[in-house]
1. Using distance in nm of label points 7 Å out along Cα→Cβ at positions 24 and 176 as the calculated read-out, with 3.7 as its value, let me know the right label among 1, 2.
2. Given a computed value of 2.3 for distance in nm of label points 7 Å out along Cα→Cβ at positions 88 and 128, which structure among 1, 2 does it belong to?
3. Of the structures labelled 1, 2, which one yields 8.3 when mean projected area of the Cα convex hull in nm², for residues 136-239 alone is computed from its coordinates?
4. Using the calculated result 19.1 for mean count of other Cβ atoms within 10 Å over residues 64-71, pick out the matching structure from 1, 2.
5. From which structure (1, 2) was distance in nm of label points 7 Å out along Cα→Cβ at positions 32 and 120 calculated, if the value obtained is 1.8?
6. Quick check on the output: 5.3 is distance in nm of label points 7 Å out along Cα→Cβ at positions 112 and 232, derived from one of 1, 2. Which one produced it?
7. So helix-only ellipticity at 222 nm (-39500 (n - 2.57) for each DSSP H run of 4 or more, over all residues; to 500), computed for just one structure, reads -22500; which one of 1, 2 is that?
8. Given that distance in nm of label points 7 Å out along Cα→Cβ at positions 168 and 200, derived from a single structure, equals 3.9, which label among 1, 2 identifies that structure?
Structure 1
Amino acid sequence: MSFSKIAIVSADTEAGNAGLKRLLDRYEHAPPEEADVIVALGGDGFMLECLHRFIDRHVPIYGMNRGSVGFLMNAFREHGLVDRLRKAQPVVLHPLRMKAKLSDGSQVEALAINEVSLLRETRQAAKVRIRIDGKERLEELICDGVLVASPAGSTAYNLSAHGPIVPLGAGIMALTPISAFRPRRWRGALLPHTAKVSFEVLESDKRPVSAVADYTEARDVTEVDVFEDRSIDLTLLFDPEHNLEERIIAEQFVP
């Protein structure tokens, strides 16, 4: 891959700003609005922020880790950046779209690259009815919450909630309960990426629930629809030795 205009952005952290200065001193760079590739310095959270921020630019993003986990990032090195970009392998992601109806009748719509999660707002457990493509699959889930994760997001909150890791090319989404009380033995489901997941919040006045698409939160929701938006392509670039597909497979064998 060949790029003529490189933009370099960083998280507002000590490590991110230090890396930014080193790269700006070393390479020609363009404003993000004019670049044909964006280099993002930070952690996974900053990568998600950049994907949302530049979603309308339709340019690939190459991350270098200046954060903690860095699952979506490449290793930080200040030398050889142009050559690394030329050899980088693209991975195309499709975000989840959340459509939430609130108790006051208003609606909130947002995109999630990792997951859409429903979470109880008070001390009382949430009660949620689940439909898949209009068909009721779970009459009542009593829980702290429930989430739908994309393959790229399956190693994030979904994994912490004991959900399955999903390979990128599997064409499926993970539906995972968060601290389920009833049905106690239900561990979630794997769904085709074409599925539309609908949540109905039961007893919403007594048991309020919020819905979160990555970092966009809607409070006091009554109904939430989640589906993969195939009309949007998000391209990440990875060094061949740090291929995201390989990372997701390897994560399943971490002791």
Structure 2
Amino acid sequence: MTSASSTALRRDLGLVGWQIRYEQRAYWRNRGRAIFSFVFPLMFLVIFASINTGTRLASRQGLPYNDFFVPGILAYGVIATTYVNMAIGTAILRDEGILKRMQGTPLPRWAYVAARIGSTVTIVFVMTALTLGLGAAAYGVHVRASTLPGLLMTLILGTTAFTTLGIGVTRFIPNAEAAPVFVNLSVLPLTFISSIWFPADNMPQALKTIAGIFPIRPLAEGLQYAFDPRTTGAGLRGRDLIALAIWSLIGISLMLRFLRAPAGEQT
């Protein structure tokens, strides 16, 4: 690498770091985002886990409900932090013309996108720590060191898939006002058939098939597999990881198509 190119790379990485700090400040100043990312998942965790403490799932061979629900609500938190916030936030930026104006700044487009993704990953890390901390302290749910690779790999692929999908689907959202409706309609119904709130084992086959098409169920069940006390090995569930990897590629493709669209189509 030449001196000029290395200097340019350091400059761009510095811009990414600066933009991440800006995105973090903007995020934490917006209380509405925090409600979606933290308050709702943690509130649901306390309500459902408290009500069902001591309950065992017959369809999961007597697995304690909280060992199923804590990773399930973690999946919900990841989706809210990535897909929901990214789609709504990007639609707002597009409608306000910020995406178009960014093209006239020294910040390269790839660096701006990298900064938004980096900021989202930071928030996912905080949300994951809070969820697992509360689950362990209040409900005795722990992830074992042996299955930590499965947990981390599922989180990485899930975060990648839903972050890129959140940016990519913005091209299908007509305006910022419609974004919350579009996003919630595309997520909430699927959570009820995707093993977030309760096992999907006894659902009609048609609903199982629908849930299997989308990435919510692989994320939830991949995390639940890592938390399951009966899991042996590294906690890697191949079919869930493959599904999340495929959706990551779909998300990246949609994201690139949106970002490469003419400026007039983004504003």
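Every number here is computed from the coordinates shown, using simple stated rules; none is lab data. Please read these numbers as outputs of a predicted model, since none were measured by experiment. Cβ atoms are built from the backbone, for glycine too; each structure is taken alone.
1. Values: 1: 3.7; 2: 2.5.
Source structure for this number: 1.
2. On the way: 1: 3.4; 2: 2.3.
Checking each candidate, the match is 2.
3. Numbers: 1: 7.5; 2: 8.3.
The read-out comes from structure 2.
4. Numbers: 1: 19.1; 2: 24.6.
Checking each candidate, the match is 1.
5. On the way: 1: 3.8; 2: 1.8.
Working through the options, I get structure 2.
6. On the way: 1: 1.3; 2: 5.3.
Only structure 2 yields this read-out.
7. Values: 1: -4500; 2: -22500.
Of the options listed, only 2 reproduces it.
8. Working: 1: 3.9; 2: 1.9.
Answer by label: 1.
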